[in-house]
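Colleague: Got some structures for you, see below.
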Structure 1
Amino acid sequence: MSKTLKTVLIIVGIVIVLAAMFVKPYNKMVQKDEGCSKAWANVENAYQRRLDLIPNLVKTVQGAADYEKGTLTEVIEARSKATSVQVDPSNLTEESIAKFQAAQDQLSSALSRLMVVVERYPELKANQNFLELQAELAGTENRIAVERGKFNETVNDYNSYIRKFPNNIIAGMFNFDKKGYFKATEGADKAPDVEFNFN
């Protein structure tokens with residue numbers, strides 16, 4: 001075998017080994033990145049379910065609680081704001097998720113106030129349509145919590161993978177950036193003060 005052929009074979013061998021070293025981690029990063037996009041789509045789907053329930057809830061409450069227009073307006077405005085905040089799955093940064101979460105938290109807060117107001121209306125608490133919507137909303141809130149947890153797990157897996165050596169080199173070369181997490185709402189780590197009056 002000639003010296004030139006040996007050199008060519010060695011170079012080809014080195015190129016194949018280097019390509020193999022890059023291809024497998026790169027493909028794994030693509031797979032994990034797609035997993036994050038899928039998990040985000042599931043989060044959005046759960047939130048969309050809540051958004052879809054709100055108009056029916058508002059109509060049901062409107063009919064029975066004529067005097068609570070301010071609370072209903074808050075819910076409608078918070079829903080509108082929540083629908084206007086969109087996050088591009090290819091840009092799941094801490095900032096974009098925090099902005100999305102803030103809009104959703106405002107809606108959650110407005111819905112909580114609405115449910116407190118409803119307590120003053122016995123006819124609403126006996127309304128079968130309202131009870132079904134309330135149960136669906138509670139189920140949807142549970143789904144949201146589950147999907148957010150799954151999203152954070154998927155992001156953790158992705159972030160850990162792209163930060164390990166030598167994957168971090170490949171991630172840097174191909175712009176696989178760290179993704180953001182959902183974080184607990186501020187103050188969620190503190191137990192509420194509960195006072196009981198036994199007078």
Structure 2
Amino acid sequence: MKDFFAHETAIIDAHCQIGKGTKIWHFSHIMSNCVLGENCNIGQNVVISPEVVLGNNVKVQNNVSIYTGVTCDDDVFLGPSMVFTNVINPRSAIIRKDEYLKTHVGEGASIGANATIVCGHDIGAYAFIGAGAVVTKNIPAYSLWVGNPAKQIGWVSEYGHRLVFDAAGNAICKESNEKYKLEDNLVIKLQQKI
């Protein structure tokens with residue numbers, strides 16, 4: 001007995017591992033040897049290519065394509081119609097399956113609607129990629145990126161709020177009251193709350 005839900009129009013190929021509580025909606029295709037964690041939500045018309053790995057509580061909105069070579073940690077959000085690539089120089093007449101580049105999306109990261117993640121670039125934990133952005137480089141944890149090509153415009157908390165750092169490099173999330181420190185152009189969350 002399966003402990004996940006799949007709509008009757010969804011296609012799930014052989015040798016997939018699908019975690020408890022995961023939901024797979026209309027017209028989605030989960031290809032062979034994928035791993036989907038617990039409590040994931042796979043929206044309508046999603047394609048998850050062979051050997052993709054998604055952690056727990058990953059939210060994949062409608063019309064998303066996740067290609068071979070992509071891994072997502074827990075609590076990742078993939079917005080409507082965003083897409084990953086897996087070959088840097090695709091050509092229809094040239095087979096490059098042995099040249100797939102890997103992309104890793106860190107815990108809690110969010111990728112906005114219609115964004116494109118060019119393969120071979122990692123997205124740091126809790127980073128926020130704005131709608132329509134085209135990512136062409138590695139993205140640090142907690143950073144906020146927009147545009148084409150994507151450029152960093154700030155930092156965000158684990159709750160997704162902009163962080164405003166004082167002269168000493170300290171910031172507080174307005175929703176959680178968690179403290180963050182900016183040092184050497186990297187952000188870390190401090191353990192204590194105010």
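Colleague: Identify the structure, out of 1, 2, from whose coordinates FRET efficiency 1/(1 + (r/R0)^6) of positions 3 and 155 (r between Cβ atoms, R0 = 41 Å, to 0.05) was calculated to give 0.20.
Modeller: 1
Colleague: Given a value of 72 for percent of Cα pairs over 13 Å apart, for residues 115-170 alone, point me to the structure among 1, 2 it was derived from.
Modeller: On the way: 1: 72; 2: 56.
Answer by label: 1.
Colleague: Can you say which of 1, 2 returns 0 when helix-only ellipticity at 222 nm (-39500 (n - 2.57) for each DSSP H run of 4 or more, over all residues; to 500) is computed?
Modeller: Only one of 1, 2 returns 0 for helix-only ellipticity at 222 nm (-39500 (n - 2.57) for each DSSP H run of 4 or more, over all residues; to 500), namely 2.
Colleague: If distance in nm of label points 7 Å out along Cα→Cβ at positions 43 and 139 computes to 2.4, which of 1, 2 did it come from? Before the final figure, lay out the partial values.
Modeller: Details: 1: 2.4; 2: 1.5.
This figure was derived from 1.
Colleague: Out of 1, 2, choose the structure whose coordinates give P(r) over Cα pairs in 10 Å bins from 0, in percent, for residues 35-106 alone equal to 21, 53, 21, 5 when calculated.
Modeller: Of the structures listed, the value fits 2.
Colleague: May I pose another question? Supply the structure label, taken from 1, 2, corresponding to relative contact order in percent (Cα under 8 Å, 6 or more apart) with the calculated value 10.
Modeller: 2
Colleague: Quick one: FRET efficiency 1/(1 + (r/R0)^6) of positions 51 and 147 (r between Cβ atoms, R0 = 25 Å, to 0.05) came out at 0.95 when computed from one of 1, 2, so which one is it?
Modeller: 1
Colleague: Out of 1, 2, which structure matches 4.9 when distance in nm of label points 7 Å out along Cα→Cβ at positions 91 and 123 is calculated? Mind showing how you got there, number by number?
Modeller: Numbers: 1: 4.9; 2: 3.1.
For distance in nm of label points 7 Å out along Cα→Cβ at positions 91 and 123, the value 4.9 is produced by structure 1.
Colleague: Figure out for me which of the structures 1, 2 the number 17.6, 59 belongs to, where Rg and Dmax of the Cα atoms in Å was derived from the coordinates.
Modeller: 2
Taken together, the values in this text are just the output of simple stated rules run on the coordinates, not laboratory data. Keep in mind that this is a model prediction, so the values were computed, not measured. Cβ atoms are built from the backbone, for glycine too; each structure is taken alone.
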